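Enquirer: The data blocks that follow each hold one structure.
None of the figures in this text is laboratory data; all of them are computed from the coordinates on show. Fair warning: this is a prediction, and the values are worked out from it, not measured in the lab. Cβ atoms are built from the backbone, for glycine too; each structure is taken alone.
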Structure P
Amino acid sequence: MTYGRAEIHELLVANDLRPSRALGQNFVADGNTVRRIVRLAGVSEGSKVVEIGAGLGSLTLALAEAGASVTAVEIDRHVLPVLRAQVEPEGVRVVEADALTLDWSELLGTGGDNDWILVANLPYNVAVPLVMRVLEEAPQVSSLLVMVQREVGQRMAAKARDEAYGAVSVKVAYWATASVVGRVSAAVFIPRPRVESVLVRMDRRPGTALLGPGTAAYDRLFSVVRGGFAHRRKMLRRSLEDLVRPEAFAAAGIRPTARAEELNLEEWERLAEWQLGDPTAAAEATGTNGVS
């Protein structure tokens with residue numbers, strides 16, 4: 001069973017609910033759309049799925065209908081009783097939590113099962129921080145399928161030289177392969193949003209679980225990336241003059257006149273090996289021990 005517009009309206013009226021503007025709530029009211037999301041996420045019988053922002057349960061029910069084991073996370077205490085009544089009889093586990101602060105290990109376990117699928121309909125104001133937090137802190141999640149505002153989705157999936165390419169694009173590329181896999185009409189939501197939405201799929205790259213925040217290489221890389229994109233119009237030799245060594249460009253095989261949007265992940269990594277103030281970085285790049 002999935003919800004159409006009539007069922008969503010009925011649930012809202014019967015429970016004296018209104019979509020929260022503060023939480024960016026736009027409920028999906030179209031069975032074809034939620035089934036399409038399930039298909040694009042690769043959800044099937046036995047899949048382990050965590051859904052963020054389950055709302056009234058329209059997508060949740062489609063996930064359960066596909067045979068998945070679903071954990072639905074919802075922050076809105078007003079919506080929660082309705083959500084529980086609709087989806088718990090279908091075997092869904094409902095958790096009241098803020099996805100920006102919850103403990104992923106407590107939610108998903110620490111037993112080495114890294115095959116969770118995350119599915120979410122995300123409002124604009126939390127989309128990027130939430131996706132980044134999942135990629136950095138939840139190695140249990142092997143793939144994500146998120147519905148986000150079109151401009152946000154394009155940033156997440158952009159490649160070097162794309163108009164939407166930026167620091168967020170580089171960070172997503174570090175963790176995962178990402179692509180926009182579909183568009184979603186504003187007409188399928190209640191209330192109807194004033195923005196276009198897209199579906200972005202991200203599949204985690206292997207071998208990144210131990211290379212996140214707090215490791216020297218990661219922190220070094222993204223301090224340089226942030227520095228480069230902070231001055232997009234400047235040539236990198238100018239925007240990075242306080243961040244990388246003078247010999248960095250020749251050593252990394254990158255034109256000093258290039259701009260931030262021209263560099264792919266591999267090129268950013270090569271530049272970051274020459275960060276100023278880090279004597280081990282250049283030694284690693286040249287294969288020496290850094291002792292003169």
Structure Q
Amino acid sequence: MITVTDMHDLRRKRRPIVLAAGFFDGLHLGHLKVINRSLEAAAAIGGKVWVLTFDKHPLRVLGHHKAPRLLTSNRHRLALLRRMGVEGCLLLPFNKRLSETAPTAFVRELKAAVPQLADIHVGRNWHFGKAGSGDGALLRRLGRELGFTVSVADPVVRGGAPVSSTRVRAAVKAGDLDEAATLLGRPFSILGTVKSGRRIGRKLGFPTANLDPHNEVLPPVGIYVVEAAIGRTRHDAVLYYGRRPTFDDARTQPCELELHVPGLDTNLYGLDIEVGFLKRLRGDRRFGSLETLKKQIARDIDLLKKGRV
């Protein structure tokens with residue numbers, strides 16, 4: 001998948017461009033509906049799908065106190081989009097100039113920069129331009145004037161309410177992994193880069209990969225059964241998320257993510273690993289001795305291996 005940060009980079013595209021536009025944090029079922037419709041439309045006209053999104057949440061740039069904590073980092077969003085088969089992503093830097101651009105001016109600039117723009121797909125709740133004053137109705141009017149079609153998708157409803165990133169965040173933060181998976185259409189996951197750690201797991205006999213998750217929303221601390229994608233291989237694994245109270249003063253330590261893949265003992269430093277959260281085994285707690293902790297870790301791994309989770 002190609003990633004560009006300037007809309008003018010699409011000027012020389014020869015085939016029709018179908019744009020799926022939105023912030024797409026989490027890439028939940030509502031987002032997938034917009035992108036899948038874009039893929040269908042592109043196939044019908046012999047075009048290619050590009051996703052238009054922003055590198056930062058607009059509310060964060062505007063200093064809004066309600067700016068949400070993000071479900072997916074940019075790196076993770078791009079990886080998820082790549083799997084969907086889109087040709088590229090126009091990842092626009094959201095800055096003060098863009099925030100002050102009137103919606104009509106933004107769309108005119110987009111069409112001028114992308115002459116092959118044939119179709120734009122958005123969700124019904126998507127707004128754009130200064131103060132979020134642009135919406136699907138305005139986009140349709142501009143499309144008729146500038147020569148492209150517009151499709152506005154209704155929200156996907158689950159549990160009697162529209163699927164939204166806000167609902168996914170609430171489910172993840174509450175530790176309701178089943179609800180999050182229902183809204184996402186897949187287990188909630190993070191994309192973490194393996195960083196150097198204190199090698200505590202190796203000293204205990206259970207080597208771990210310490211992860212920098214990049215994103216901002218995580219479930220409650222505890223021990224989780226997860227699926228870890230390392231390269232093209234998926235592994236059943238156990239993840240610890242907590243402050244290591246057996247070793248440190250939990251009041252002063254940041255939370256750490258430590259991934260243990262049974263049977264895998266190799267150098268993973270620097271690799272990106274996607275971790276899908278499947279089930280919470282237990283909370284985080286302080287053990288009276290290292291031997292007690294080792295026995296508990298062994299029981300957790302044994303449950304995983306025997307499929308009792």
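Enquirer: Quick check on the output: 20.6 is Kirkwood radius over Cα pairs in Å, derived from one of P, Q. Which one produced it?
Expert: Values: P: 20.6; Q: 21.2.
Clearly, the read-out refers to P.
Enquirer: Rank structures P, Q by mean count of other Cβ atoms within 10 Å over residues 88-95 and report only the one at the top, that is, the highest.
Expert: Largest value of mean count of other Cβ atoms within 10 Å over residues 88-95: Q.
Enquirer: Okay, moving on. P, Q: which one has FRET efficiency 1/(1 + (r/R0)^6) of positions 32 and 160 (r between Cβ atoms, R0 = 30 Å, to 0.05), as calculated, at 0.30?
Expert: Derived from P, not from the others.
Enquirer: Have a look at P, Q and say which one yields 9.0, 23 for Rg and Dmax of the Cα atoms in Å, for residues 232-271 alone, as calculated.
Expert: The read-out was computed on structure P.
Enquirer: Please state which of the structures P, Q yields -0.41, -0.85 when log10 I(q)/I(0) by the Debye sum over Cα atoms at q = 0.12, 0.17 Å⁻¹, for residues 48-127 alone is computed from it.
Expert: Of the structures listed, the value fits Q.
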